[in-house]
1. Suppose you compute Rg/Rh (Cα atoms, Kirkwood Rh) for every structure in P, Q, R: which one lands on 0.99?
2. Who wins on relative contact order in percent (Cα under 8 Å, 6 or more apart) among P, Q, R, i.e. which is largest?
3. Where is distance in nm of label points 7 Å out along Cα→Cβ at positions 31 and 183 largest, in which of P, Q, R?
4. Give the label, chosen from P, Q, R, of the structure having the highest value of FRET efficiency 1/(1 + (r/R0)^6) of positions 127 and 191 (r between Cβ atoms, R0 = 35 Å, to 0.05).
5. Determine which structure produced the value 1.2 for distance in nm of label points 7 Å out along Cα→Cβ at positions 79 and 111, calculated from the coordinates; the candidates are P, Q, R.
Structure P
Amino acid sequence: MPVLSDLGIAQAIVANGRWAVQLNWDRYLEPIDVVLGVPKGTAGASAPFATALAGWQSAHQLHVDGILGPDTWTVMRRALAPPDSLTGVVPAAMPPVPHGFDEIIRTFGDPRPLLEPDGTITSTSLARWERQILAPCPVAFPLTVGGAGQTIRSFQCHRRLVGVFEAVFDELDRRGLERAIKTWDGVFAFRAIRGDTHLSVHTFGAAIDLNAATNPLGGPGDMDPSVVAVFQHFGFLWGGDFHLRKDPMHFQYATGY
């Protein structure tokens, strides 16, 4: 087992106290203790925890420092997930799913003051809105862009949903559903709902379209039910469940709209 120096252990104790709050792993401390083989109730910000974690990191070919930071937590989060069911580990700072337009703008911001009197938006105002709300979201596997053919490993989404989208694609990867994602067809687009005048949830970077070619608006589509289940598990509403007009390519982090 790798041996941390006294200074390394001290640094790990301090860092683990911080990461426990930032990554929200302190709520899963009991199963983490089981994975590490330490007594139940061992504090995350402690020398025994850091020492045991260093051994776990070494066994999983991770950087050995005794710190349960983002890279180690990504691997451990998968280890804690049951192989035959959806993970119970949810992202830190996962916002409540907004219901209705008023909650959407309270959660993600309000672009309406940026609109022109005729309802359009200038390129300057659009750039301002994008700077205000968007952040890059890395994903666990390459995504083929629909209609273009190139692949991407990240996309722009609302900054409050980066961890949620990351968790979705981590879970899709863990459950072997990469092949079910044929194309990525967009997240952010400042536009109205198709056939409507109300702003789309895509305007907020809070919706994603997948496999558009075989899941057209108004049709039944062929979205894999296991993919739908993963998105629903993390709070997304599937467009295939819309009451009036089905949109099976579409998943949005909002209801009642």
Structure Q
Amino acid sequence: MEAGRLAGWSGSTATHNSSMHGDLSSSIIRGQVRFIKPRHVLEIGAGYTSIFLLQALKDNMIELQKFQKLQQQDKCGIPLNESYMVPQCVADEVDQRVQPAMLHTVDDLSHPGQTADKVKQIAKQLGSEKHLTLHVEDAWGFAEKLDEEVVLDLIWLDFGAGHRLEEFLERWWPRLNSKGGLLMIHSSLTNAITRKFIAKYQMPEAEEKERLGDYEIFGLLEPHKRYQNSFSIFQKRSDAYLEPIYSMGP
């Protein structure tokens, strides 16, 4: 990662609005992207977090290119001794994910404190613009416009959906990858409207279970803040999805 460049940028106010989300959520989201190596990310509400998402996608591509090169050289392994290596690369996954991943950012630029219009400029400065498609659209109508072949590995919901969260789930849950795709909802735990929505899916009735299929949910809270202090994560695990087992031990 170009840590110096991102750290230097993050101190600026170019896309940072202190009344909106803070640095910690952006850093955690960046870590999620680095970990799960998504191919398609949907962000509803652009700005400060967009840059962290883009940098993570760029860093993923660089890392996977190194893995692919080692794989081609038959050197992608963990050496146990001078003569034997345990294979490390999951070949199919490396080949599928090495292509530039895409962040689909949707924002209608209507929020009075929005900073989305500066995202393209900063992405270019950081060399991550190839990973960005900025859709100046209303988020509610965009679900029908996104290419139906696109499977979303991560959705970051960073706008005040409020009472319309059920509608959002109805539109976008079918587009989320059933094999571990993540839906992350910002500011979800300490406001009454979103908390009610989250609680409904923490102890779901039969109707919710049938509509969403299998999933897991948990949340994180910054306890010293009143506002913009939390997010919740849904992980979609439909079709009896289980992670593969590659070894007997860690």
Structure R
Amino acid sequence: MKKISIAIIMLILLGCGPKKEPMNTTGEINDPDLLFRIALDLTRKGELKQASAALLKAEEIDSKNSDVKSLLGFVYMQEGESAKAESKLKESLEIRPSHTAYINLAQLYITMSKWDFAIDNANKALEDIMYFTPYEAYNIIGWAYYNKKQYDQAKQAFSKALKTNSSYVLAMLNLALTYVATNKYDLAKDEYERIINTCGDNCPGPFLSEFYYRLGMCHLKLKDKKNAKVAFEKSIEIDPTGEFAKLSRQKL
């Protein structure tokens, strides 16, 4: 076997091109990839203003960086800047289509009540074989159909979400709402029970109180006053001063 020189190994490890300095002479970061990683960390911490500042600087240095534009669109969406978010996410997709940008754009259109656009972009995210959380896209599609009052399509989408992630509580909740909207209270009851069993002690009190209240309402619709009373009492016990405890008291 032919030996590889130490010099060649070092070139492979360090890169053959000129080294990119992460800072300029004034101490400012001028590496867009480093700025992106900083912005990503800031976004996770909820420090959106600082994140957008870092991303705008990165975009100034590298205007064709699709990841920078995609994250900037997401940050704008979190800040409620819908027009800016839509613009940046579309720019990102023009440079390089990605499931991340498609799913963020779909979620943005949900907040804008643009249901058909949400469905279209979520479906495009699903076409990416590297998209490993398809249940998020199916849930978006289902919620769009739910708001269009196309309940059969909504049910199908939520069911697909749960086939890919059987413990995805948000899809369970939305499926339960779909059953309630179509007066299928027995199926809605089953979903609320599944939600409660899935959440267990990990579910924050106010949410668990709501789930018990909604379960109680299903029992009432099914004329099962005994189990409705048990559910309402549980709602009150879990979060005594909460909104759904108050509603539960009104039903007792």
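1. Answer by label: Q.
2. Q
3. R
4. Greatest value across P, Q, R: structure P.
5. R
FYI, it's all coordinate maths here, none of it is from the lab. Just so you know, these numbers come straight off a predicted model, no measurement behind them. Cβ atoms are built from the backbone, for glycine too; each structure is taken alone.
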